[in-house]
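Derivation of every value follows stated rules applied to the coordinates shown; laboratory data play no part. For clarity, every value in this text was computed on a predicted model and none was experimentally measured. Cβ atoms are built from the backbone, for glycine too; each structure is taken alone.
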Structure 1
Amino acid sequence: MKRLDTAPARGFFAPDRRGLLQAGLACVCAASGIAQAQTPFPSRPIRLVVPFGTGGVTDTSARLIADKLGQVLGQPVVVDNRAGAAGNIGTQQVAQSDPDGYTLLLGYDGTMVVNPNVYAKVPFDPIKDFAPIGKIGNAVLVIVVNPQVPAHNFQELMAWGKSQPGGISFGTSGTGSTTHLAGESLKQRTGIPLVHVPYKGGGQALTDVVGGVLPMLFPALAGAAPFIKSGQVRAIAVSSAERTPAFPEIPTLLESGVKDFVFDSWVGLLAPAKTPRPVVDRLDRALQEVLRMPDTRERLAALGIVATPGTPQEYGRQIAYDLDRYKAIVKTANIRID
C-alpha cells in the first residue's frame, strides 16, 4: 500500500504562520483599545484653566472647587492661570484643547457673555466651542456710596442723583466689565442719571469712593464687604433675587422698587465642545456633590458667591440668555472695545 504523506502541505490548506502572528497582534491591539476605552474617567490629573491672574475672587473660587473636585474624582485638579485680554486668552486655549475632559475652564460671565458683546471680535464662540458642565455660583453685586452722600436707600439715591447737574458718577473695574453693564442696565431701567467712570481695577475705584473722590460704586459684594462693615461706605441695595445671608440688613433692588431687576455675576465650569457626554456627566455629578458640601457653600459665601447646583443644560441656557440680555444693554449704551 502506498504510504500517505501526513506532513502539512504548503499551499492552499497550510496556515501562514506570519498571518497567524499578525492576526494575534491585531487581537491584542483591539483588546488594548477596548480596555483603554473602558478606563474609568478620570485616570490622570485634570487641568482647570482660570483666564485671570492669581489672588482674585475667580482664582480663589477656582482653587476651592479644584481641591474639592480632586477629592471626589480621585485625581488632582490643577489650577492653571492664563491671564490676558480680559480673559479671552485663557478661554481660547480651552476652546482649542482636546475634548477629553482633562482640560476645563473656569467660566466667568464677563468673559463668556460680556466680551463677545463688547469686543469687535473674540477668539472663541461661547456657545459652539464649549460644553457646559455646571454653574458654580452667583456673585452678588452691591450699590455702595460714600457716607457723605445724602441717600440711605435706592429711591433717595435716585432723587439725589436727579438733583445733581451732572448726575451720579459711578466707578467700575473697566469698560465692558460686568459691573459696568450692571450700572448701565440700572440706568436704562430706572432713569437714574449714572455717569460711568472706568478704572483699571475695582480696588482703586473702591478707594476713591471711601476717600470721597467718587460718590458711588456697583462692585461685587465680596470686595466691598470689609468697607461696609467698617462704615467707610454705605450699602444701598444688592442686585440679587434675595437678600444675602452675609448682610441680611441690605435690601434687594427688587425690594427697593426696581421691578424684575436681578443682576448677578457668575462663575461656572466648562469643557471644550465635543467632550463625550459620559465625561461631562461624570464631571457634572462631581461638581454637584462638591457644591452640596456645607463647608464648600460656607467658603464660597465668604467670597460673596452663592452656590447654585444645577445641570449642564440649565447652565447652557443661562449662557445663551445672558448673551442676548447683555447684547441689548451694550447696544443701548453704545459700549465697544476694539
Structure 2
Amino acid sequence: MPSDGIRRLPPALNYSGLVLMLLVAAVLALSSGAYPISLDDLTRLAVGAMPGDQTAHLVLWDIRLPRLLLGLLTGAVLAVSGALLQGLFRNPLADPGLIGVSSGAAFGAVAVIVLGGSSLAGWIAFAGRWALPLAAFIGGTVTTLLAWRIARRQGQTSVSLLLLAGIAINAIAGAGTGVLTFYADDSELRSLTFWTMGSLAHARWEDLWMAGPWMIATLLIAPALARPLDAFLMGEPVAGHLGYSTDWVKRGAILLAALGVGSAVAVTGLIGFVGLVVPHLLRQLFGAGHRLLLPACALGGAALLVLADCLARVIVAPSELPIGLMMALLGGPFFLTMLMRNRFA
C-alpha cells in the first residue's frame, strides 16, 4: 500500500468516527424538520408502537426515510466516484463534475424532460420508467469517454488536457442544457430548476427502486479496483509491469464513475464538491491506499451529504435551500482553504 510517512490514527478508530458521524446524521435527518419527531417517538415509530399517529408515520416512512436513504446512497457514490477518478488520474482535482460526468448526465436527464413528448418519445416508449436514469448514464458516460479520448497522447493520459477537455465539455453541455431550458414550458422549467440546483426534497421510494440498484452496484464493485488504482499511483508503466491491464482499469474506473454519478444525477440533480472534498479530506486520515480509502469515502460522503441536507432544511426555514447550493456554499470555501494551506505550507 502506498505510504507517505505521515503518522495517523489506527484505521479502525477513524472508521468508528465516520460510522458515529453517519449515525448522528441519520438520526438528525429523521427527527428534525417542519414536523419534529422526538427520539422516543422515532424509536416507537420504528417498531410500530404508535399506530394511532398517522401524521408522524407518514412523515417518517413516506417522506424522511426515502430522503435519508437517497441522500446516503448519493453522497456515498459521489465520494467514491471522486476517489476512483482521482486515483486513476493521480490528481486530487479529478472530480466527476470537472471532467464532464455530472454535466453530461444532467444534459441527458434534461433532454428527456424537455423532449420526452416529441423528439425522444420513442426513447420514452422503449425505456419506460428507466428512460431518465438511462439517459443520464449515457450522457455521463459519453462526456467522460470523450474527455478521456481527448486527453490521450501516445498511449498516455494527460491530466492537464483532461481537465481542460472537461472544462470545454462542461461548457458545451451547459449550453445544450440552456437551449433546452429556452424551449421548455412552465411545468418543464420547474423540473429543470430542480435538476440544475440539486435537491433531495422530492425523494420517493420509486426513485430508490429506479436508481438505487445502480448506485449500490457502483459501491460494491469499486473495491475491486483498489489494488490496480494503488499501482496506478506509481505510474501507468509500473501498473502494467505488475500485471494489470491499464486500459481495462481506466475503462472500468471511468464507466463505474459514470454509472454511479449518472444514476445519482438522474434522481437528485447536480450536486457538486462531494466527490472533490471528501476523498481529499479522508486521504489525510487513511492515506492514499484505496483499500481503506474507498470504504471511508462511502461513509464520509454519505454522512456529509445528509448533514448538509439537514442544514439546508433549517437554514432558511420554513423554506428549503437546494442541496446543490448548500454543498457549493460549504465545499467551495473549504476547498479554497485547503488549496491555500498547501500553497503556503
Structure 3
Amino acid sequence: MSMREKNMNENIDFCEVCLDDKHYIVKEEEKIDYARGKEIKYIRKQAYCTECNSPMYIPQINDENLEALYSKIREVDDIISVDEIKEILVKYNIKKRPLSLLLGWGEVTITRYLDGDLPTKNYSDKLKLVLNNVDEMSNLLESNKDKISEIAYKKCREKINELKGCESAVSLDISKIESVAEYLIIKCGEITPLALQKLLYYSQAFCKLFTDSYLFEEDCEAWVHGPVYRCIYEKYRVFGRSVIDTDDNELLLDEIEEHVINSVVRYFGCYSAKSLEEMTHCEKPWIITRKGLKKNEACNRIIEKELIDSYFIEIKNKYNIVNIDDIKQYSSSLFKNIY
C-alpha cells in the first residue's frame, strides 16, 4: 500500500497505546473499502503517534475520511450531489419537507441527504430526473398535492409555470386568517396544528377585547378537541401531530395586531397543545356550544362571536385586565385549573 506524508505539522491528542496526550502526524494512505457491493478505492488520512508510531483515532480526521469515502461512492455510483439537491429546492421554490412528501418518502429524507447521508441509486436517479425534467416535477406535484400545504403547492406550481413559459400564474394571495396563522407559526418556532388552532382562538378573542375589532371574519367550530377554524385545519391537516413547516409570505398585520398576538404567544404559547385544548374546554363558549353532545361526539356547531366576546369581557372584569400583558393572570389561572 503506497503511503506519503500529508502534513508534518504536529498536533496533540490522546494515544491509546501511550495512555497519554501525544503529538501526532497525519499521513495520506490509499485505502480499499467495500460499499454497496463494490470495491471503493480512495485516499484516506491516518494519524500516527510520533512517540510509539501507533495509529491514533482523531474524530475530525475520521469525519474527513467518511466524507472522502462518500464522495468516491457518489462518483462510482453516479449519485446526485448535495449541491444538486439544493438546486432542486431553488429551481422549484420548494422546501425540504414538501419535496420529500411529493416523492412519497419520509418527511425528513431530503434533510438527511442535505446533511450528508447517501441516497440509494434509485432515489438518486429519481432526484436527478426531477432536477432535469420540469414535466416530471409538474406531474409529481399534481399527483401528490394533497400531501403538502396549499401555499407550498401554489409556490411550486407558479415556479413550474414560469419554467415552462406558461402565462397563467397561481395567485399567492393569502387571507387575513392565514396571515395570522403564519405569523403565529413564525413566532412560536415550533407549533402543531392543534396548538395553532387554540392560539388563533385566543388571538381573535383578545384582539376584539382590546381593539374592538376582529382579527379575521371566519368563525370557529366547537370540535371535540376545542375551537377549530376549518379553513386552517384543511390547510395544515397534512402535518397531523407534527410541527408545521410554513412558507414565508407578506403578512397582513398592523403593529397593534402583532402586539396582541405576541402577548398571546408569550402567555399561552408556553403551554403544550394538550394543555391549551384542556384550557378551552374550561371556557363557556366551547362548553355552551357543545351542550347536549357526548364527550367525543363530532359536530360542526359554530361558536358564535358574540358568545366569545361576552365571555372575555367577563374575564377582563374578573381578572382586572387593563392592558394586554395582564392576560398572563388569566392564562396562569386556567392552567392551574386543569392540573
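Check the numbers for FRET efficiency 1/(1 + (r/R0)^6) of positions 93 and 325 (r between Cβ atoms, R0 = 30 Å, to 0.05) across 1, 2, 3 and tell me which is largest.
Numbers: 1: 0.65; 2: 0.90; 3: 0.15.
Across 1, 2, 3, FRET efficiency 1/(1 + (r/R0)^6) of positions 93 and 325 (r between Cβ atoms, R0 = 30 Å, to 0.05) peaks for 2.
From 1, 2, 3, which structure was helix-only ellipticity at 222 nm (-39500 (n - 2.57) for each DSSP H run of 4 or more, over all residues; to 500) = -15500 calculated on?
It must be structure 3, since only it matches.
Suppose you compute Rg and Dmax of the Cα atoms in Å, for residues 141-244 alone for every structure in 1, 2, 3: which one lands on 12.2, 34? Spell out each step's value before the answer.
Values: 1: 12.2, 34; 2: 19.1, 57; 3: 15.6, 49.
It was calculated from structure 1.
Which structure, out of 1, 2, 3, was Rg and Dmax of the Cα atoms in Å calculated from, if the result is 28.1, 84?
3
To which of 1, 2, 3 does the computed value 24 (relative contact order in percent (Cα under 8 Å, 6 or more apart)) belong?
1
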